[in-house]
Structure formats: C-alpha cells, structure tokens
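Pasting the structures here.
Here, each number is a calculation from the coordinates, and none is a lab measurement. Please read these numbers as outputs of a predicted model, since none were measured by experiment. Cβ atoms are built from the backbone, for glycine too; each structure is taken alone.
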Structure I
Amino acid sequence: MNSAIRIKTKAPTPYILSAIEPDTHDTKTFRFALPADATLDMLPGDFLYVHATLDGKTIKRAYTPSSLPGSTGFFDLTVKRYESGVVSKYLHNQRLGDTVLMSGPNPGGHWVDGMATRVGFVAGGTGITPMISIIRWILTQRIDAELFLIFANKTETDIICRQEWEQDIREYRNFHCHHVLEQPPTAWTHGTGRVTPDVLRRHLPPPGPDTCVFLCGPPPMVDTLETTLKELGYPEQAIILP
C-alpha cells in the first residue's frame with residue numbers, strides 16, 4: 001500500500017461528501033474526503049458501516065469502498081438506490097458538503113496478495129461492489145493472477161461499472177468478464193436468464209489449490225450458488241463471501 005496515515009475508527013466518524021458521480025440510472029459513486037496524507041486502513045473487500053438516524057431510529061448498513069485501497073485524500077462508496085433501502089435512499093439524498101457518519105473499516109471477505117493465481121468473481125446486482133476494489137487492486141498492482149468475472153443483472157442498464165469492465169478487457173489480458181441478463185436486449189451476445197451450473201463451469205477457473213471464488217449478491221442467489229459451487233468441486237475454504 002503506502003506510508004500514509006491509516007484510518008480505522010470504532011465510533012461513528014463524520015466524513016464530508018466531496019463528489020458525486022452517476023453510474024447507472026439508480027447507482028451513484030459518492031466520494032468522501034480524507035486528510036491529504038490519510039488512507040483507510042483496509043484490505044480490498046473490507047467494509048465500512050454507514051450510520052444514520054431516520055425517523056428517530058439509529059440504524060447502520062455495511063458498504064464496501066469501491067476506491068482503490070491505499071488511495072489518499074478520499075474514499076468512494078458505490079451505492080444503488082433501493083425503494084426499500086432506507087440507508088441507500090438516505091445516501092442518495094445527500095448533497096455535496098454534507099457529512100455522513102461511518103465506522104470502520106471492518107474485515108470482510110477480502111483479498112490478500114498471494115492467496116490465489118486464478119480468481120473467480122460471481123456477482124449479482126450490487127453484489128459487485130465489494131469486488132470492484134479487489135479487481136482494481138489486482139489489475140493495477142500487476143499481480144500475477146487470472147481474473148474471471150460473472151456479473152448477473154436484470155437489464156443492460158443495471159450493469160454497474162460497465163465501461164470499466166469493457167476497458168479492463170481491452171487493457172488486461174488476464175481479465176475476463178461474462179454478463180448474464182434476465183431481460184436481455186435484442187442481439188445480446190452474453191448470457192441470458194440466471195447463473196446456472198453450466199455458466200459457472202464455462203466461465204470460472206476450475207477448482208484447484210490455486211483457485212478461489214468470491215461470491216456476492218442477493219441472499220437467495222448466494223445460498224443457491226454456494227451450494228452449486230461446492231457440488232462442482234470448489235472446497236468451502238475457496239469460496240469467499242464478502
């Protein structure tokens with residue numbers, strides 16, 4: 001990483017919102033300011049808690065920074081707005097200069113350099129967010145690892161960071177990406193429907209001592225695919241749930 005001051009807090013700490021970047025029709029990346037010589041004390045895939053008091057009730061939700069670990073002076077959260085998501089709506093209502101309380105980072109299902117040379121990622125919707133910083137880290141650090149991303153969404157407009165994935169395919173020979181859509185447009189060339197055992201077999205690295213698979217998405221999807229991965233021969237310790 002680097003020699004910057006490393007920040008980790010147990011108590012909720014205010015961070016100033018310094019930039020907002022739209023990503024999809026309902027997803028934005030929120031940039032929060034840190035001191036110029038400071039970075040979050042985290043590994044790729046670790047998470048923060050966002051704390052909010054809404055209608056007199058204090059609640060918290062976990063969000064994984066999407067910015068590159070070791071970035072100084074700021075960190076990013078990429079958040080999809082859900083009608084039923086009280087904290088996601090709270091974040092989407094924030095304006096530049098507002099402060100948001102957060103604590104952490106906290107250890108999640110994260111990447112550690114050297115843990116594998118073949119890395120699979122299976123994401124459903126916003127399950128991609130903990131994987132963004134992991135993929136960015138491995139690629140920008142030129143770590144010797146082959147990456148295979150399966151990304152499932154309802155529609156083409158729901159694909160978070162789509163331009164980045166397409167650019168990564170062009171720039172990095174060790175990055176591979178396969179999209180799966182429930183409602184594909186005409187002439188769609190990637191997968192359709194849902195992530196099936198056949199999709200996993202075709203687009204993930206095979207099980208082996210140098211393989212791990214990150215899995216994140218809606219709980220029913222994760223439960224089903226975790227079982228499927230084990231049936232395909234991936235050991236439990238090789239399946240990582242951020």
Structure II
Amino acid sequence: MAGGIRVKVCGLRTAGDVAAAVRAGAAYVGFVFFPPSPRNLGIEPAAKLALEAPPGVARVALTVDADDATLDEIISRVPVDILQLHGAESPARVAALRERFGLPVMKAVGVADESDLPALDEHARAADMLLVDARPPRGAALPGGNGLAFDWRLIAGRRWAVPWMLAGGLTAANVATAVRLTGARQVDVSSGVERAPGVKDARLIAGFVAAAGAAGGGAGGAAERPRA
C-alpha cells in the first residue's frame with residue numbers, strides 16, 4: 001500500500017519463518033551466513049528457503065567480512081536478490097563486490113554517536129542501499145542482531161543518495177517512534193521478533209509488520225529497488 005513502511009525480517013531459519021514473514025507483508029526476507037550467529041544458515045538449507053519467497057519479496061544474503069570464495073559459493077548456489085555486507089567492508093570492497101556479482105549491495109553501518117555519521121556518506125557513494133544499524137558494543141561477538149538501538153535523533157532529517165533502512169533494537173512497541181524520529185521508510189527487524197535467539201515467532205512478526213505499517217500510513221509494499 002502506498003505510504004507504507006517496507007519491512008525486512010532478517011535471520012530466518014525455517015520455511016515457517018519465511019511463510020510468516022511473507023504472510024505478514026514483509027518486503028524483504030534475510031538469511032544470515034555468519035557462523036557465530038544463532039541465525040546462521042548453511043548453503044543448502046538457505047538455497048531451499050530462498051525458493052520459499054514469492055516473486056516481489058526480495059531475498060537478502062547477510063555476510064560479515066566474507067572472502068571471495070565464500071561469497072562465490074553463496075551467490076552461485078543461493079537465489080538471492082541483494083547482498084548485505086554487515087562487517088568492516090570498505091567502500092572500495094563494496095564497489096568491487098557490486099562489480100563482481102552484478103547484484104545490488106546493501107552496506108550496514110553501525111551508529112553510536114556523531115563520529116559514525118561520515119561513514120554513511122562514504123558508503124552511500126559505493127553501495128546501492130544503506131542499513132543504518134546500532135554499532136555493537138566493543139568486543140561484541142555479533143555485528144548486528146543484538147537488540148540494541150542507537151539515538152535515532154542522530155539521523156533525524158538526514159538523507160542519502162541511495163535508499164536506506166533503519167535497524168537496531170526495533171520492536172512492535174518502538175517502531176512507530178523510530179519512524180517518527182528518523183523519517184525511515186524501511187525498517188529491519190531480527191531479534192525483535194524472536195522468542196529466543198534465532199527462534200522467530202510468527203505472532204511477533206505479524207505484530208511488528210502491522211505496527212510498522214500503521215506508523216507509515218499503511219502496511220506492505222514491494223521491496224524498494226536499489227539503484228541500478
């Protein structure tokens with residue numbers, strides 16, 4: 001529906017997870033390829049799950065500082081539409097991977113204070129889409145999915161030349177506030193729709209997508225296409 005907030009549900013691990021996200025109206029479904037994460041998937045199960053997503057729902061592969069061989073295997077075997085880089089990849093690395101695979105690349109940038117904001121501008125010049133996330137605490141095992149939010153006022157009124165998505169500690173209870181303070185039109189959720197780490201809850205997914213849709217004046221909408 002026009003005016004709605006587009007939702008990405010990340011860290012899906014079962015066919016039931018994908019079905020719940022699609023039924024709720026998610027525009028993106030995310031699969032994690034990062035062994036330390038409780039949401040990690042192997043290549044074969046990810047390939048099967050990606051086929052569960054219907055046309056119009058974008059399939060996103062989340063990787064963290066993966067090498068070329070790992071990315072080659074993922075992209076060659078899993079039918080995905082967007083590559084998400086959630087590590088310390090440089091703008092040059094982002095640009096190189098866009099060229100290598102011919103896929104849109106979403107770059108996650110962690111934000112904790114104003115010193116993190118210039119990185120958003122730098123990556124916006126290389127990536128097809130930004131994921132504005134909460135910077136993890138020093139020494140954290142995971143670069144995302146920690147259930148942490150940042151001060152959303154830091155990016156209030158800021159815009160970039162590419163589409164962007166808000167992440168970090170979002171739940172059905174706070175997504176409306178996050179949208180109001182940031183102006184986000186796309187949001188990403190993972191731990192906020194789980195009943196245990198890596199275990200999605202269909203009711204929480206439905207509740208989150210509904211809350212996001214209400215915040216934006218209507219639920220759903222096809223995935224926003226990154227720049228070509």
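Suppose helix-only ellipticity at 222 nm (-39500 (n - 2.57) for each DSSP H run of 4 or more, over all residues; to 500) works out to -6000; of I, II, which structure was it derived from? Each step should come with its number before you reach the end.
Working: I: -6000; II: -9000.
Source structure: I.
For structures I, II, calculate distance in nm of label points 7 Å out along Cα→Cβ at positions 53 and 213 and state which one comes out highest.
Values: I: 4.5; II: 1.9.
Largest value of distance in nm of label points 7 Å out along Cα→Cβ at positions 53 and 213: I.
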> Looking at structures I, II, which one was distance in nm of label points 7 Å out along Cα→Cβ at positions 149 and 173 calculated from, given that it came out as 2.0?
Replying inline: I
> Looking at structures I, II, which one was distance in nm of label points 7 Å out along Cα→Cβ at positions 93 and 157 calculated from, given that it came out as 3.4?
Replying inline: II
>> Please compute volume of the Cα convex hull per residue in Å³ for structures I, II and give me the label with the greatest value.
In response: I
> distance in nm of label points 7 Å out along Cα→Cβ at positions 133 and 165 computed as 2.1: which structure among I, II?
Replying inline: I
> Can you say which of I, II returns 26 when relative contact order in percent (Cα under 8 Å, 6 or more apart) is computed?
Replying inline: II
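If you work out distance in nm of label points 7 Å out along Cα→Cβ at positions 37 and 117 for I, II, which one comes out largest?
Working: I: 4.1; II: 2.8.
If we compare distance in nm of label points 7 Å out along Cα→Cβ at positions 37 and 117 over I, II, the biggest value is for I.
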> Here FRET efficiency 1/(1 + (r/R0)^6) of positions 69 and 197 (r between Cβ atoms, R0 = 30 Å, to 0.05) was calculated and came to 0.60; which of the structures I, II was it taken from?
Replying inline: II
